[in-house]
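Please treat every number below as a calculation from the coordinates, not as lab data. In this text the structure is predicted, and so the values were computed from the model without any measurement. Cβ atoms are built from the backbone, for glycine too; each structure is taken alone.
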Structure P
Amino acid sequence: MLDLTFVPDFPSNGWKERHLRAVAHPTGFERPIVFAFRSWIDYAKEHEKEYGTTVGKDGVLGHVWRDLGLSIHGLLDGSTGRLDCGTLSTIINKNLTEQGFPQ
């Protein structure tokens with residue numbers, strides 16, 4: 001499960017540093033996006049810890065968790081401050097795929 005510490009291995013002209021600063025100390029629109037990401041990822045981790053299986057395999061909650069991730073992805077079309085939307089999109093897509101929801 002990728003979390004907000006993930007950054008792709010691409011050259012940076014400063015975007016990685018700006019993105020990671022936004023993750024560590026979010027302001028404005030960054031704050032709700034970062035908190036939504038953390039909550040979405042934490043839910044999946046807690047589900048696995050509690051039930052011993054991934055949230056993606058849960059017949060009741062899996063699709064709800066998927067839909068939440070897709071909704072967070074939709075917010076990336078709006079204001080995101082210093083956050084790198086390509087990185088955030090990669091986190092969502094890889095986590096959805098890992099949970100059994102290929103993109």
Structure Q
Amino acid sequence: MLSNDELANGMTFILKLHDATETPVQWVQSLRGDVAKRWYDIYQRSDWAALRSEAADVFQNSVTPQAAEDIRNSGRCIVIDPDDVKASELAPRHQLKPA
């Protein structure tokens with residue numbers, strides 16, 4: 001469970017996947033409020049369908065494997081590392097249509 005402070009100040013989430021060639025790809029994002037609650041729920045329930053459809057809109061800061069590991073070791077964070085999901089399975093980011 002995320003604390004009120006973590007919800008207000010942000011919790012670091014790390015999403016670790018592999019591409020089609022099994023090369024690791026990872027993103028780091030600080031999430032707050034309802035977005036943090038949503039991703040904690042996705043993590044807790046292992047809701048990989050939701051991850052596939054929503055991740056590209058949320059996780060936009062790609063990092064090297066070493067940077068992800070350094071962040072993981074620097075303090076409390078949530079690491080989402082599903083074996084069943086490939087980076088190529090993520091739905092494309094939603095594009096805003098001009099008004």
Structure R
Amino acid sequence: MTTPTMLVLNTPPALEEDVVDYLLTHPAIEGFTSFTAYGHGAHGAMTVTEQVTGRRKRVQFEILINEDDVPSVTQNLNKHFGDDISYWQLPVYGLGHS
């Protein structure tokens with residue numbers, strides 16, 4: 001990994017298994033972490049129940065990946081899964097195991 005970055009995907013729970021399959025088969029991805037998250041805000045996209053509770057259940061994926069490989073992962077997300085996946089990338093300043 002030359003220039004590491006953390007790619008974060010935020011998806012609806014209904015897409016979790018499909019996104020897991022996509023990430024597991026992508027050649028640029030060696031592994032990732034996923035967990036339940038809650039989104040707050042963007043009330044127009046929330047159901048009435050979500051608006052009342054003030055949160056929307058999501059699944060978040062964190063992927064350590066070479067910065068140059070990010071476009072190959074993100075470019076077809078909309079085509080495969082629709083437009084309800086948010087993503088962003090963060091610089092990684094250090095990696096290691098202890």
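Structures P, Q, R were shown, and P(r) over Cα pairs in 10 Å bins from 0, in percent, for residues 19-66 alone at 23, 54, 22, 1 was computed from Q.
Out of P, Q, R, choose the structure whose coordinates give helix-only ellipticity at 222 nm (-39500 (n - 2.57) for each DSSP H run of 4 or more, over all residues; to 500) equal to -6500 when calculated. Walk me through the numbers before you get to the answer.
Details: P: -19000; Q: -12000; R: -6500.
Source structure for this number: R.
Please state which of the structures P, Q, R yields 2.8 when distance in nm of label points 7 Å out along Cα→Cβ at positions 11 and 51 is computed from it. Of the structures listed, the value fits R.
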